[in-house]
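So, here's a batch of structures to check.
FYI, it's all coordinate maths here, none of it is from the lab. Model, not experiment: these values are computed from the prediction. Cβ atoms are built from the backbone, for glycine too; each structure is taken alone.
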Structure I
Amino acid sequence: MAAVTTGAEGPRSAETVLLAGRALTMAPAATDGPVAVVIDGGCIAAVVPRERAIEYIGRGTEVLDAGDRTVLPGFVDPHAHAEVAAKASYWMVDARAPGCASVADVLDTLRDNLPAARDGWLVAQANLFFDQKLTDQRFPTRAELDSVSRDVAIAVRAGGHLTVLNSKALELAGIDDHYEAVSYSITGKPTVQRDATGVAIGVVTEMDKLLPLPVLSEQESREALETGITQLFTRHGVTTLGEISESTDGLRMMDAAVSAGRIGTRMHVYLWVPGTVSLDEACDHRAWSALRSQPDRFRIHGVKIFADGGYSAANAALTRPYASHGHGCGDMAVTGAEVTAAVRRVWAAGLQLAVHANGDRAQLEVCAAIAAAGPRPDGALPPRVEHAGNFVPDYSELTDAWRRAGIVPVPQPVFIQNFAEFLPAYVGEYARDRQFPFRRLLDDGWPISGSSDVWVGSEQQQTRPFFSVACCVTRRSFHGHPIAATEKIDILDALRMHTLGGATALGEQASRGSLETGKLADLIIVDRDPLTVADDEIANIHVDQVFVAGQSMHIRAPHLGSSRVKHL
């Protein structure tokens, strides 16, 4: 990493000097008052008081003045499904609550969008726990969807684990009274819900990969990815993204767009096994990936596997039975031996393993399997357990297991609003005060992060880091109820989770996540000082400008960007 060097006469001039009213560096040594961020070779050369900026300004230096606004490191989202979310935004009907408040609203929205059906299908996004977010407190029925159309197949995807189908969609999917679901569908154990007579009611779980849903053309996919990633992530200040892969074609398109500068956010890809490629192909990715981008902009970083399913489908693997829905304790999607073998192979390939494990039983079994893999090789990145830190029914038992396995927990603060108030009805009343214990985890030294886990049917603000930060601080549910309020953290800790914490989850804390000499010049300018806003206003903080490697990648509006000056 380049930096401004110092000669006999003092510092040499830098490529760029950014002036700002304040810097929230996320580093131990904070800088108070007006600052200058010195950038050279795509990296931070220094962060100094503004009056020292002149030391770094020469004839070729570009000076950018952000006035009295605040600069901070770019956000690092270590767990997202950007390809899925971008494509969903591009072509699916938006039926999410609260935009659609009732079943009647959902049906009206579907009727209005019937002309947009593709290949005989009309597909809509709906939120996780959609039945709890609608005023009717239930899903649309198969008959109600049939009232919209019996000729067009309708699929309402309530998150990534549950879908509601009309009769035509069931017919096209081959789901009749005698249909038997396969034992495993990549994300978990599939189910087809039936009434007392054995007739499918239209609700299916963990089956989205088995449905014959339409696909975008190559040109549509390219447009969806380039527009979607910019709109969902870059413009909100996400400068590094941990992308969970969806398709190899999507990877090639994103790589090409990053290489050409049409996508500005850095992307570290976790290959979904077996959803995108096999474990053999993932570990031998250099033989087929042929990436165009520089590795600091786009690279294969790890492997992602699923150990269980989702809470909304009652498929997260728990140590206690679900309180309702008659689903027992959920199901494991992999064996311990498979996890142990995957850890060893991923380490040998120089990659990082990320394991989806929602339930506490899944986390305990996964951590035991990781520990059985033996000592982590020198230089290997610690395995990640995705969703560890969300629902923690027995804090000591789980964190002891995490520690023995040497894992990095990767929670999602956005789920505080997304589903926290609904979880007790599904898993039991004991869940009410055992969710998202961020204060305790931070006090105990856990390097937790804040990620979006955006997929189909996520909340409308889910990719906005300031929304996630607000969830950490306000801890308010979808309907505004407090969630384990004693676990709230202050905004500086929450910002650190979404910058340095995210970098740590990726094993990249030495290169990003804070404004420090030698780190990448990935930074953002925001429209107000986050430390001075009321808690209820945190989610409304706007990112005015985004820089990656010192280059401007997004400006919210021309008059809001930093201005160039010739002198101080």
Structure II
Amino acid sequence: MRSHYCGELREEHIGEDVTLMGWVHRRRDHGGVIFLDVRDREGISQVVFDPDREESFKLADSVRSEFVIELRGTVRARPDGTLNKDMSTGGIEVLGKELIILNKAETPPFQLDDHQQVGEDVRLRHRYIDLRRPEIQNKLRFRSKVTSALRTYLDGHGFLDIETPILTRATPEGARDYLVPSRTHEGSFFALPQSPQLFKQLLMVSGFDRYYQIAKCFRDEDLRADRQPEFTQVDIEASFMNEEEIMGMAEEMIRGVFQNLMNVDLGEFPRMPYAEAMRRFGSDKPDLRISMELVDVADLMATVDFKVFAGPAKDPKGRVAALKVPGGAVLTRKQIDDYTKFVSIYGARGLAWIKVNALEDGVEGLQSPIVKFLGEDVSLQIMQRLGAKNGDIVFFGADSAKIVSEAIGALRIKVAEDLGLIEREWAPLWVVDFPMFEETGKGGLTALHHPFTAPSCSVDELKSSPETALSRAYDMVLNGTELGGGSIRIHDQAMQKVVFKILGIEDEEAQEKFGFLLNALKYGAPPHGGLAFGLDRLVMLMTGSDSIREVIAFPKTQSASCMLTDAPGEVSAAQLHELNIRLRKTP
């Protein structure tokens, strides 16, 4: 029916008769000549209707925004002085000859070019209107190009696209499962997969060697800008490859996607051990676009008569860290108070600071309510260690190592964004040498990644010192966002049983929950590993979006609900009875 998409027309089409179909983006009446901006997924073309074609002119006069139309006309050059360099079709227009209204439209709840003034709840409730916006369409078109490029790379490197089940059983992967009741198995439940982890490992045992899948995953967890209850990941697994080979393959793939789709050279991907990342940046996904670093000053604070600092400085599990912000002395007291509230989100009980006004005047050139507690020697030693200069401000965190790292690490990012201290556009890296386990707070241990990650030590070494064991895990980080993570997996049944025991999973429970995996490991499981990329996060970064909701066609809200379909919703008593479920209302 159509001959061209609206956004495809260029100067080389001048003189051609075309048929366009789409939506009326805007209608303008200029002195008896009617202009329609007609929009489809590829862009917008300007169509002109003159009054000498009475029937089509009358119809053009009657259309309104979002009417669906079909039109025929001839492409011509725009008159001098009317070119629009901001439009890909800004050098041409279509002289309309015939017009058919395919469907009328009521006035939409918001204008597509005024969406910034509309709340997100309104846009998500009418998502089919919101998706017509060229900005969103361009992002989803770009997402399609990303998935196509990833598939092309993986197909070309011997990976097979294999689907794994959506209805499976609950496994411990760090978040709550979405459960699905079974009608045919009374009292039993399926779980929606948090990832295809175990099935892709079984595919390696089955001999498929290289697998990938663009997979839907589900996690019933609290949401953030970069999280959704259902999300898409590019899932990859390979046999007979070590971590260096898997990381090299993944790096080449991501570098190629950026190069081919954005003409961006990501450059080298440095390697950074987890311990170094936490020490220098307070995060296991450091943003290397920012040069500011956390500096430990506990040794200097241990002797001061100020318990706020001395206590954590003497505590083996405590940390006292300083963050120098170049030029930060311009911050007002209100801004500092706002930063104090910000770090409280991460458990910090306060935010100490020192402004460096005139370092040549010694301690008299330092402005802060805490200098009198630190004393002249300690204050100046801190300035020397940090390399502080006039006009800087130094922030301090003193608490448990976890709270200090998270709070001051997050402050580092926020201050850099507020003061324009981000120094480059892209900064990738690999974070490696993660601990196998972390403390639960109840004296036990939990897997830092998941319980199928291989340690970088022997079975005996793992048994004797699980707290210090490192894993063969690796995370790809870009601009402070984890793009993807993975590991070499445990392919030996004895090692897997030891890991389960360290996690408090006894043989009976392990057999009940993971018997199918343990049995598979007995029958010649090859060494294997892999990783998974968050597709939504990747596209969010590549398009410069603020949230993954902007690059998902039908996202959920931050309360994990769908405004469009009003899901989740209630079901009938008959359905509940059929599933043998009785609801218990909370008082």
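Here Rg/Rh (Cα atoms, Kirkwood Rh) is compared for structures I, II. The highest value is that of II. From which structure (I, II) was Cα Rg over 2.2 N^0.38 Å, for residues 405-476 alone calculated, if the value obtained is 1.14? It traces back to I. Have a look at I, II and say which one yields -9000 for helix-only ellipticity at 222 nm (-39500 (n - 2.57) for each DSSP H run of 4 or more, over all residues; to 500), as calculated. That value comes from structure II. Set I, II, criterion FRET efficiency 1/(1 + (r/R0)^6) of positions 261 and 373 (r between Cβ atoms, R0 = 35 Å, to 0.05): the highest-scoring structure is I. Here relative contact order in percent (Cα under 8 Å, 6 or more apart) is compared for structures I, II. The highest value is that of I.
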